[in-house]
Structure P
Amino acid sequence: MSALIEWVNGIIWSPVLVYLCLAVGVYFTIRTRLLQIRQIPAMISSTFRGEKSADGVHPFQSLAMSLAGRVGTGNIAGVATAIAFGGPGAVFWMWTVAFLGSSTSFIECTLGQIYKERDKVTGEYRGGPAYYFEKALQHTKYRGLFKVYASIFAFATVAACGFFMPGVQANGIATGLQGAWPSVHPWATAVGVTILLAFIVVGGVKRIANFASVVVPVMALIYILGAIIVAFVNIDQLLPVISLIVSSAFGMDATFGAIVGSAVEWGVKRGIYSNEAGQGTGPHAAAAAEVKHPASQGFVQAMAVYIDTLFVCSATAFLILSTGMYRVYSGGSETSPVLAEGPGHLDPNATVGPAYTQSGFDTVFSGFGPAFIAISLCFFAFTTIVAYYYMAETNLRYLTRNVRNRTILRGSQLALQLLILVATVIGCVNSAGSAWALGDIGVGLMAWLNIVGILILQKPALKALKDYERQQKQGIDPVFNPEELGIRNADYWQVRYDTATLQQVPPAQKH
């Protein structure tokens, strides 16, 4: 089974997908005219403007939900894995894919907002790739093809977020806890995490949003602050570390020159796994937000990529490299020959993953490093599993939205909840290699489907960007009228605009 998983993973994560992600990021950076730099003020302001409603969440809560999915095991164990198999240069390619991916995230998340709809059962906003795949070309002869494509994506996302990907996060929690407290058996972790997860997921999107908006910002700030303290203690290593990252990324370092291809592959792979740009996960949280214009939520989600990689992942990378607590393998696995070791005294038995970060923290906070990283992993990974459930549920609701039998609807939801709980248990007690391979399959499959889709459907998002910037220049608080822009099938927004316009007409003129 392990061999089969690795074979499938190798096909999905071929070099084609790696370079496609980079190429699409470059393309959208050009099409949006370097949006990720020009609109940084709008990214910040859009996060705190707006309000929640009975149907949608506040933009900040949407950001927190998105970060709950983005900030997880990949920010701690994933960065260590990238360095172990791609060398320090992998960090540069993580930065690159984040910078380019910010524009990709804008496109997909703006599309998620444009084509969102109200859930007929709960009244909550629902949206994501499956919704925009079906609705964007609903008025054309390709509507049947894209409806099938939407269903394929929805099935893939239910499988990926409901089963494949939660195991990685659960495994990170179990590994981190056992690294800090060896007496904590993975089965004990599995029971505790599963009980807490069950309580959160049955509460729906509101409980998920409230939970994420409290836990994610606090834990991220504490983690980054801790990493900054370690970096400050090792401030003399800051410039050498940056030099090592850049030189290794382009094969200019004698030690890591032979694995420059691996640096690109692992940097992009782990970068996408962490920041999720182009993967199709961000649009689910984006669609849940209550905003006046779809582009404003696109800005918020573009910033989420920066927060995830340029802050949290970078903190981990500098922590590991500045303390020298790393080991690089030449063949992409721990069974391969060791190519190089950092100058720190890393335990010879330390496995790739949280142990690198725990050892780095321990150089400054002696005896506390393993515990701090374990606790950070618990919060990061757990919130990610919660976010995965929300994405899986959204796509399940897409697949069953025409079902009127409440018993069937409730039964399918319970089945999904049971599936993710089982995946969490398996992830806790399974090996890290198998968990990461399954997670990569889920990420890769969604990325393939979503990237191809948004390349075809990009125009409405670009029109929304142009419309927002036009109103922005006029000093107007941007509002969205899809009909004026020639965007069809954005039913929620058209009804909203028409209703708002009608309310502004004096009563005598309504007749």
Structure Q
Amino acid sequence: MIAAKDNSSIKQDPVRPAVVSARGVKVHFGAVKALDGADLTVHAGECIGLVGHNGAGKSTIVNVINGGLSPHEGSIAYEGDDKVHGINAARAHGIRCVFQELSLAPNLTVVENMRVVHRGLAGWSWRRQAAAVIRAKLDEIFAGHKIDVMRTVGELSIAERQMVEIAITFCAVGEKPKLVILDEPTSSLDAGLAAQLMAYVRTFVQAGGAVMLISHILGEILSTASRILVMKDGRVVADRAAQDFSVHSLVQAMGSVVKEQDRKRGGGESVAAASILALPARGGKGLAFEARKGEVIGLAGLAGHGQTDMLLDLHRSLSNNWLPGKHNNITFVAGDRSLNGTFPLWSILKNLSIASLGDLSEKYLVNRRQENSLGADWKARIEIRTPTMENGILSLSGGNQQKVLFARALATTTPIVLMDDPMRGVDIGTKQEVYRILSDEAAAGRTFIWYSTEMDEIRLCDRAYVFRDGAIVAELVGEQITEENVLAASFAGEGA
């Protein structure tokens, strides 16, 4: 049973001032109601956890708070002032945001991106000032990060880009940030980096700052937030202290049923199956890689230690760059959807069907009826939230865009699916449905090779290869796949 909404949060706290308040906010895009009377208040010295399924309105309320969107109805007030609006007004009142779709300029260095965001960096020595500030903040949040701030952002891994954007946002050049909105901030970070960030968030809040934390990793929300707001269908439907929630009650408030997050592993059948893909030890170090029919194989270890490179090598080994065939043997689910996943000018349907055009074509012409049927089928199966598949892909929330990429791969007939942290920004209900589809497909003989930064997902695999410094250092099978064993292999040899 969902608890009734507690409206106490929209009252002013006499002790802690309100950094931002939203009252009856409504935003619509055509017939779609993105926000339908949302109320919320964020006070200084608290971390608000904002949760809800993809399409619940979280990203829209963030864009209203940071000034990127003006509400069609309702009001937004910064520190009690509801007469000012827009991005400049929000920034002047200390509102900062780390977006789920990272906003750094990839052709600029980290230092130059600092200058874009913090205009207070000026004069002949601004580069030196910017470098000192961003290095100090990276060291403070992510100790031992090893990021060269003079490199262009495009040269960094997605995890490093996420770390840089977080650090830039928390930097104080002139005025300190009063409210930092973190939209899926750990989606590309491994468990160690995520823990470092959550620890810093707690420190920032204890010092009087405010944080709005949006995450589908409910453990982060429950362990870090002081208050949790649940959004559904454009409204805040629950608003209570974090200690009043459990994972079960939180998912229930979101309007989903908690399902068992486990699957029957392949066991003896997959072990007996013939090898269908293999690569020798990378650089002559560590273990060789092997995949068998019907297996789900996890690539584990600390982020940035060669897992994505392995996926790319595997894809190249079975792909033909010069003459793509009608029936390919391998397909890829990209983790960085904005960089190498979506076609931003195309419709949702075209983004989904592009990998299946060979199967949808007759005499070199696409059968539109079959294409529309494919889109309708996957829209229903994976719950892509859109009135029509003809809408542009960018009309979707980030999590729904990721659903389209996953559906694109599963809609093909390829026997091997590579997945590069594919659940970034996807809500828990959809994750459970994807896990079920994945399990069914594996039981039917499809092979999945899955890099994930979430340990709960690695535990769903039949086997896991642990990476360190670009090489496979351990192979874990079945019940051996635990967080303790992965961490032990990841740090083996440290200090020796």
> Comparing distance in nm of label points 7 Å out along Cα→Cβ at positions 214 and 422 across structures P, Q, which is largest?
Replying inline: P
>> One of P, Q was used to compute relative contact order in percent (Cα under 8 Å, 6 or more apart), and the result was 17. Which label is that?
In response: Q
> Given a computed value of 4, 20, 31, 25, 13, 5, 1, 0, 0 for P(r) over Cα pairs in 10 Å bins from 0, in percent, which structure among P, Q does it belong to?
Replying inline: P
> Among the shown structures P, Q, from which was the value -22500 of helix-only ellipticity at 222 nm (-39500 (n - 2.57) for each DSSP H run of 4 or more, over all residues; to 500) calculated?
Replying inline: P
> Can you tell which of P, Q yields 0.45 when FRET efficiency 1/(1 + (r/R0)^6) of positions 222 and 286 (r between Cβ atoms, R0 = 25 Å, to 0.05) is derived from it?
Replying inline: P
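Read-outs throughout are calculated quantities, based only on the coordinates presented, and are distinct from any laboratory measurement. Note that this is a predicted model, so its numbers are computed, not measured. Cβ atoms are built from the backbone, for glycine too; each structure is taken alone.
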